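Student: Structures for review follow.
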Structure P
């Protein structure tokens, strides 16, 4: 299976998801939409990752409009899709959801919970009913009309759009070092960086296990 990874920067790539995809025998194709423009229409599955850009910054980042169009095309064609953080926000926006700035950014692990629909979902349902999810975001989304909320937390954490598209606000793909780089020079970091480093050291291994489980569930659903 050819998995297209749409990325928006050098520190917001597939990370451990790339290892899972390749270990399971699939082909990973990275596509930096900032430089390469409109992505291919016909991959077998798509993952759209995070970035420091935001919905509403289309003048500064005109490729966002290409991303919205691509997302609508993939969903319309039934291509399996997983949006992570910014990817979940652009997917929500492309289908009428609202994206807004948070009063205080999120940085760290936050208590989250699957809804009944989430527990029964073939992708999100592999997670525990209650879990602590790693968030790193200054914006949040509203779940589009017609989509199903799968997980809640300090912000909407996950939803399913139609039968084959998922969005998660949290970051199941992360590694420690690139996350630390996100925050090293961030003037809006709402907590001490050393505190965040210590939290990652303590809690990241268990979170990565759940992230790998989620990635494999999406790949399995994509092959159905």
Structure Q
């Protein structure tokens, strides 16, 4: 089984690495990082780089696609481009086409989420609607072979569910134990529906500042 994770300059690290660590745990699974051109692609703040070992063109029939989010994908949301055209093409033959966080914006830009229920980071729901999807607040949304996960850490949950669907309950439990995924956060504020208004306001303020800094680094118009 081949899992393709398309990366780009300005992606969010855990969006890609969370599902990678889960899916690569399954024997016989090949996880490939790909992009229009091979080479290092750095995360939003530029502090971490991941190598795209193959071009999109070389990865022409993956079984699973996992599109990570990140502010850097804003440059790939308008008009036909290398990423949206590749997504349209491979989606025809994938077993599962998935996204994490704002990766769903790229699926929507490719026309894969037209009129489809989907999730994304809570700050990006309005943008997802503008691209033709029906945003919902669920952590992981399954609609046929299209699966979307909400913000960042939810990609781990989604990947474990994919393992369950493909290989069964025991396999999924084994992978979960292997990575010792047993969340026990100190506070129950992991969604916008649970967090206090003060926390939501603080996060929005911080994200606006960070997004502006990242946009400037990547040369993305605000």
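Since every read-out is calculated from the coordinates, none of them should be taken as a lab result. The structure presented is a predicted model; accordingly, all values stated were derived computationally and were not measured. Cβ atoms are built from the backbone, for glycine too; each structure is taken alone.
Student: Out of P, Q, which one gives 2.6 for distance in nm of label points 7 Å out along Cα→Cβ at positions 61 and 117 as computed from the coordinates?
Tutor: This figure was derived from P.
Student: I would also like to ask the following. Among P, Q, considering only FRET efficiency 1/(1 + (r/R0)^6) of positions 69 and 125 (r between Cβ atoms, R0 = 35 Å, to 0.05), which has the greatest calculated value?
Tutor: Top value of FRET efficiency 1/(1 + (r/R0)^6) of positions 69 and 125 (r between Cβ atoms, R0 = 35 Å, to 0.05), among P, Q, belongs to structure Q.
Student: Which structure, out of P, Q, was distance in nm of label points 7 Å out along Cα→Cβ at positions 77 and 133 calculated from, if the result is 1.1?
Tutor: It must be structure Q, since only it matches.
Student: For which of the structures P, Q does the calculation of FRET efficiency 1/(1 + (r/R0)^6) of positions 53 and 189 (r between Cβ atoms, R0 = 30 Å, to 0.05) return 0.95?
Tutor: P
Student: Please state which of the structures P, Q yields 23.1 when mean count of other Cβ atoms within 10 Å over residues 13-20 is computed from it.
Tutor: So the calculation was done on Q.
Student: Same structure, new question: Thinking only about distance in nm of label points 7 Å out along Cα→Cβ at positions 21 and 141, which of P, Q has the largest value?
Tutor: Structure Q gives the largest value of distance in nm of label points 7 Å out along Cα→Cβ at positions 21 and 141 among P, Q.
Student: Looking just at distance in nm of label points 7 Å out along Cα→Cβ at positions 173 and 213, which of the labels P, Q belongs to the structure with the highest value?
Tutor: Going through P, Q one by one, distance in nm of label points 7 Å out along Cα→Cβ at positions 173 and 213 is largest in Q.
Student: With mean projected area of the Cα convex hull in nm² derived from the coordinates and found to be 11.8, which of P, Q does the value describe?
Tutor: Q
Student: Thinking of P, Q, which structure, once semi-axes √(5λ) of the Cα gyration tensor in Å, for residues 45-100 alone is computed, gives back 18, 11, 10?
Tutor: P
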